[in-house]
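These are the structures in question, set out in turn.
Each reported figure results from applying straightforward, stated rules to the coordinates on display, with no laboratory input. Every value quoted in this text rests on a predicted model; they were computed, and no experiment measured them. Cβ atoms are built from the backbone, for glycine too; each structure is taken alone.
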Structure P
Amino acid sequence: MAVPFSPFHYWLIIMFDAVRNSRKFVQIILVLIALTFALFGMDAYQRMGAGEPAAAVVGKVEISNSRFDQALREQEYAMRDQMGEAFDRSMIENPEFRAGVLDRLINETAIRSAIIEGRIVVPDSVVQEYISKQAEFQENGHFSLTAYDVMLRSMGMTRDAYQQRIRETLAQQQLLMPVLASALAPKGSLAQWRKLESEQRTVAEWRFDNERFKAEVKLDDASVRKFYDDHPKRFEAPEQVKVEYVVLRTGDLQGQVEVTEADARQWYDSNRDSFGSPEKLRASHILVQSAEGDKSEDRAAARKKAEDLLTQVKAQPGKFAELAQKSSDDPGSASKGGDLGFFGRNVMAKPFEDAVFALKPQEISGIVETQFGFHIIQLTDKRGGVKPFEQVKAEALAQARKQAASRRFAEQADAFSDEVLKAQDALQPVAEKFGLKLEQSDWFARNHAPEGVLANPKLLAAVFSGESVRNRLNIEAIDLGDGTMVTARVLEYKPLHVQAFEEVKGVARMIAEGEAAAALAQVNGEEALEALRKGEAPAQKAAWSASRVMTRGTAGVSAAAGKQIFGVKSDVLPAYVGVKDDNGFALYRVEKIEVPQLEENEAEQKALASQYASMLGQEDLRAFIAGLRDRAGVKINQQTPVAD
């Protein structure tokens with residue numbers, strides 16, 4: 001049923017036209033919304049705690065402080081996982097980071113509200129078709145329900161939860177993708193953009209690296225202690241646990257099952273194609289047509305004709321093709337001497353298949369009766385085939401044992417889960433009952449879990465839940481997929497805490513001295529920049545690099561440096577600019593500005609037009625989301641701790 005137009009739909013049209021006609025909207029939002037919710041499902045924004053203080057309100061939907069804190073933690077965990085030892089808490093201990101996370105939550109909530117108000121619905125059939133085409137769920141070119149379930153279990157998700165995530169993603173695409181895809185690159189704007197992109201600037205660089213100034217920094221213990229006291233969050237240790245755990249694996253059960261040669265042969269017969277390529281035959285036939293419903297005398301006459309033909313073929317096998325051309329009632333193969341080409345099993349009528357697969361090459365069958373009439377068949381060629389059982393007996397036994405272990409696993413899975421709950425606060429009885437090993441971990445944090453079963457997201461969420469930490473009860477058995485179940489229990493817990501000064505004194509000194517050196521580098525760099533702009537000689541001896549030609553796409557130049565370099569006017573050269581970066585402070589001397597004569601190239605023009613249109617589409621998307629926010633109304637709680 002078609003969805004009727006609502007006032008919201010008309011607003012979308014008006015809003016889209018406004019975006020097309022005004023680029024000033026583009027500057028309202030600084031961060032482009034991610035199109036998929038990798039870390040957060042949209043339902044979370046509808047489940048704000050009643051009466052809980054709100055970090056922000058979007059229309060009628062509140063973003064609670066607890067939801068904001070959760071988003072901050074999840075973003076931190078993601079950064080820790082990605083960066084490992086290179087992660088530095090200073091990257092997230094600033095107002096810009098916290099404001100960026102809150103801004104993203106606001107954008108996502110505004111989009112969610114727009115989807116609901118616009119009645120954008122993604123049918124089940126569309127969701128299922130999308131999932132069925134995903135490469136990770138394919139086996140031999142077809143959707144595999146087994147691969148699908150294994151992947152979901154590894155993600156700690158149910159089918160319903162995953163399908164809802166896909167539904168939400170597709171709904172977002174329905175709302176946002178038309179904005180991205182509809183941008184056009186006007187010829188005049190494209191020409192100007194192309195000119196700017198090709199502009200070349202000759203530049204020399206003078207660096208004031210932090211490393212150079214470390215020798216000048218001498219901090220006493222009191223200064224290091226003050227730095228530690230002023231920045232406690234930088235020295236926080238994440239919450240950690242020690243757990244005991246028990247794993248039930250199909251592989252561990254293989255030694256507990258008995259299999260016989262009969263079991264192996266049964267597995268072999270059910271999986272013959274695993275021991276070779278599927279058998280394909282090439283055959284020719286002569287058909288005397290006679291439908292099953294024909295009169296008995298007609299049927300008998302047809303059989304008599306087939307028997308006469310069979311007598312002729314048996315007498316002169318070499319003339320099978322000639323006889324098929326003259327006498328076969330199958331118009332598709334008669335002209336080819338009865339040749340049917342290659343075919344496998346389950347293609348031909350069952351009596352025909354049984355007969356032809358029983359023949360040896362060049363052998364001719366007797367009369368074969370099917371619903372089409374009476375056939376005389378000659379097997380002419382054979383491909384593929386299956387290795388005999390005796391040749392693969394050991395492998396078949398191993399596979400039969402694995403299959404039996406899988407059945408045992410399925411039988412024991414429920415009993416394992418029940419025993420975990422029955423034992424309540426101890427896993428030793430579970431391990432003893434099922435003959436499994438009770439294992440124990442060392443201390444680990446959520447974002448640095450040991451490899452293996454303990455790294456499963458669903459298990460980690462359960463281990464670090466408040467209930468597990470407080471009550472130290474057995475965690476409900478979790479199916480990890482691929483024939484593995486696990487349960488765990490928290491033995492010891494360390495909450496998030498600031499490490500003692502003596503534990504991190506060396507690290508605190510290194511960070512404090514590094515920041516002091518960075519401050520010195522910036523001061524010296526800015527002093528040199530001021531002198532150069534005044535036409536004076538800097539206090540330090542200049543150390544300019546060799547000049548090089550740069551464009552806006554030159555690699556190895558930060559966005560901030562590029563903005564400064566290409567912001568220089570061409571009327572007074574050389575010109576000097578400076579920028580602070582991760583390694584210190586950099587001065588740039590812009591010596592020459594050139595715009596090369598561009599040749600007309602149709603292929604290049606098309607590629608540039610597509611690139612430029614994509615950039616405009618992203619700007620349109622920023623503006624569109626800004627409009628969603630403006631229409632919904634956004635209120636940010638000024639008491640929300642955005643700053644550290």
Structure Q
Amino acid sequence: MRYIDVTPREVREIENLWIPMSDGVRLAARVWLPADVETTPVPAIVEYLPYRKRDGTAPRDEIMHPWFARQGYAVLRIDIRGTGESDGRFVDEYIKQEQDDALEALRWIASQPWCTGKIGMMGISWGGFNALQIAARRPPELKAIIPACFTDDRYADDVHYMGGCLLSDNSTWASAMTCYASPPPDPAIVGERWRSMWLDRLENMPLLAVNWMEHPRRDAFWQQGSVCENYADIECPVFAVGGWIDAYSNAVPRLLANLKVPCKGLVGPWAHTWPHNARPLPAIGFLQECLAWWDQWLKGIDRGAMEGPRYRVWVMDRVVPRAYQEEWPGRWIGEPSWPSPHTETRILHLNENGLGAKPAPERALLHRSPQYVGSAAGFWCPYGNGVDIAFDQREDDARSLCFDTEPLPAAFDIVGAPALELELSSDKPQTQIAVRLCAVDANGSSLRVSYGVLNLSHRDSHVNPTALTPGQRYRVRVQLNDVGYRFLSGHRLRVAISTAYWPTIWPQAEAATITVHTGSSRLALPARPRRAEDNQLPEFAPAEGAMPGPVAWIRKHDARLNLSYDPAQDEATYAVDKDEGVYRLEAIGLETGAHLTERYRIRGDDPLSARADYAWVASLGRSDWHTRTKGRSSFTADAKNFHVTIELDGFEGDKPVFNKRWERKIPRDLA
């Protein structure tokens with residue numbers, strides 16, 4: 001990335017600005033303004049997050065937001081109520097109060113003398129979610145948004161449930177979010193009340209995992225904040241951004257297919273990261289793309305934001321499947337609309353002897369996976385940090401029911417969502433399946449191209465799921481994640497089906513054996529011929545951003561994954577160590593750090609042996625002021641209930657100042 005020096009002559013920073021709410025709460029914002037804003041008002045760009053603008057996101061904020069201010073925008077990075085330095089209590093993600101606060105904040109910002117009254121919102125992950133949610137509330141000040149790595153459907157396509165299956169990331173993310181929400185506000189901003197604010201937050205820390213596990217169906221809890229409930233609610237232009245390696249690859253094409261406003265989409269090979277600082281490479285000049293969007297919709301200056309293809313995506317080439325990919329080769333393509341007029345459905349039939357262009361006579365194939373199938377899946381939501389991308393699938397394939405093509409006579413691309421239609425039955429009333437689409441080279445190396453999971457009780461509805469009748473035959477459809485990928489000549493396509501996918505999804509109470517009926521089951525692939533127009537697409541500018549402030553690393557960040565197997569117990573352990581390090585922000589002398597661990601265990605023949613344990617520690621301090629919070633949580637289940645234990649500690653220096661323990665039991669309800 002090329003870094004640009006942004007000087008005080010060009011941009012003035014307000015370290016903390018209080019934005020008043022009607023109930024007396026104040027939201028804390030860090031602000032960057034063009035130096036001449038007092039005589040020349042400008043539009044505003046808002047990013048609205050719970051991740052602590054003072055320290056948590058400060059290094060990456062300083063790359064983006066001063067860069068936009070230098071281009072003639074007021075930029076505000078606002079802490080959500082009850083987080084960072086903002087007043088109030090944090091209750092849960094994406095609640096109506098969060099949106100209501102944002103509407104008040106937008107009105108307040110638009111009324112300031114330095115603002116023209118026109119505002120854009122942008123954000124990645126949480127900030128992408130709430131940019132869409134707030135746009136759906138139609139505030140008149142909001143003229144355009146740029147959401148990245150987001151979803152439009154909080155139930156079907158977020159960290160909690162996938163295909164009606166409970167994701168282990170539900171508890172992983174709950175643990176991590178508690179870690180990030182637990183440090184105190186900075187006394188340099190809030191003064192002596194920091195301690196009372198901190199202890200009140202710890203005492204009222206929400207049990208996030210419990211909240212989410214209490215809603216295993218797509219009920220009103222999830223419908224609130226899911227803009228797919230009514231896409232027509234969004235009336236401002238949307239520039240939607242994602243990455244194929246990220247967990248949120250599906251929302252961008254869905255928005256393009258359903259929004260009626262000016263909209264364009266961009267999907268690279270990226271993990272859960274901004275495209276200008278992306279892994280895997282290539283990174284792009286994303287801030288320049290954003291600037292053209294903001295100039296178009298906030299200033300009325302046409303810099304070609306709406307020129308070219310409406311949907312631009314990276315079609316990935318084959319790589320050696322590893323948990324870390326520095327770069328993912330491929331090529332950019334463009335589509336004028338989505339669904340594409342250029343894709344065609346290619347059908348492959350699941351036959352007894354593999355995948356074929358024509359159905360063979362029907363056969364009944366029985367399969368039951370060991371419970372630890374899925375150890376090569378990587379993380380549900382990869383960040384590209386070295387241990388989290390799906391790696392070689394051979395071991396998981398060996399424990400799954402697989403259907404291969406013959407070596408491909410010619411290469412071909414897919415762009416979109418593959419889907420598998422299965423004729424099957426189960427010997428248990430509650431069963432879930434995982435389906436992986438893999439590319440297998442001549443050496444047998446298996447790369448996961450896409451995947452999907454389905455709780456078969458949710459085969460017809462996420463709102464009103466129904467158990468299976470054992471032995472009864474059903475036709476079910478499993479849609480895999482959207483992807484752009486080129487299958488190479490001489491490689492094989494593989495469909496791998498398993499009845500477990502640990503630790504990505506939590507197992508059902510009983511191990512099930514499924515019967516797959518070949519001949520009548522089939523795979524649908526969104527094949528896209530290569531087009532000459534793709535070679536004429538303009539190149540993206542190189543990545544650039546503002547020079548961030550100096551950071552001193554006291555302990556460098558590190559991430560490790562350890563897989564182990566005990567043959568005497570037939571038990572697999574999946575252990576993750578995510579050390580985010582400790583660093584000091586030299587400009588304000590603030591030291592912050594976090595260290596999180598995850599440990600998942602399960603025995604091959606016993607789904608009720610599944611156990612997930614989390615531990616974390618977060619620190620914040622300077623000179624003679626030091627605080628630390630620690631948390632632990634564990635998740636187990638019996639046939640009827642989930643069991644959750646959570647403990648939280650707070651320390652001022654070495655002195656314990658807070659401890660609380662919670663135990664909860666949650667009915668499984670077909671989960």
### Message
If you rank structures P, Q by relative contact order in percent (Cα under 8 Å, 6 or more apart), which sits at the top with the largest value?
### Response
P
### Message
Matching task: 18, 53, 27, 2 is the computed value of P(r) over Cα pairs in 20 Å bins from 0, in percent. Pick the structure from P, Q.
### Response
Q
### Message
Given a value of 0.00 for FRET efficiency 1/(1 + (r/R0)^6) of positions 503 and 615 (r between Cβ atoms, R0 = 25 Å, to 0.05), calculated from one of P, Q, which structure does it belong to?
### Response
P
### Message
Looking just at distance in nm of label points 7 Å out along Cα→Cβ at positions 143 and 567, which of the labels P, Q belongs to the structure with the highest value?
### Response
Q
### Message
Comparing FRET efficiency 1/(1 + (r/R0)^6) of positions 55 and 447 (r between Cβ atoms, R0 = 41 Å, to 0.05) across P, Q, which structure shows the greatest value?
### Response
P
### Task
Figure out for me which of the structures P, Q the number -15000 belongs to, where helix-only ellipticity at 222 nm (-39500 (n - 2.57) for each DSSP H run of 4 or more, over all residues; to 500) was derived from the coordinates.
P
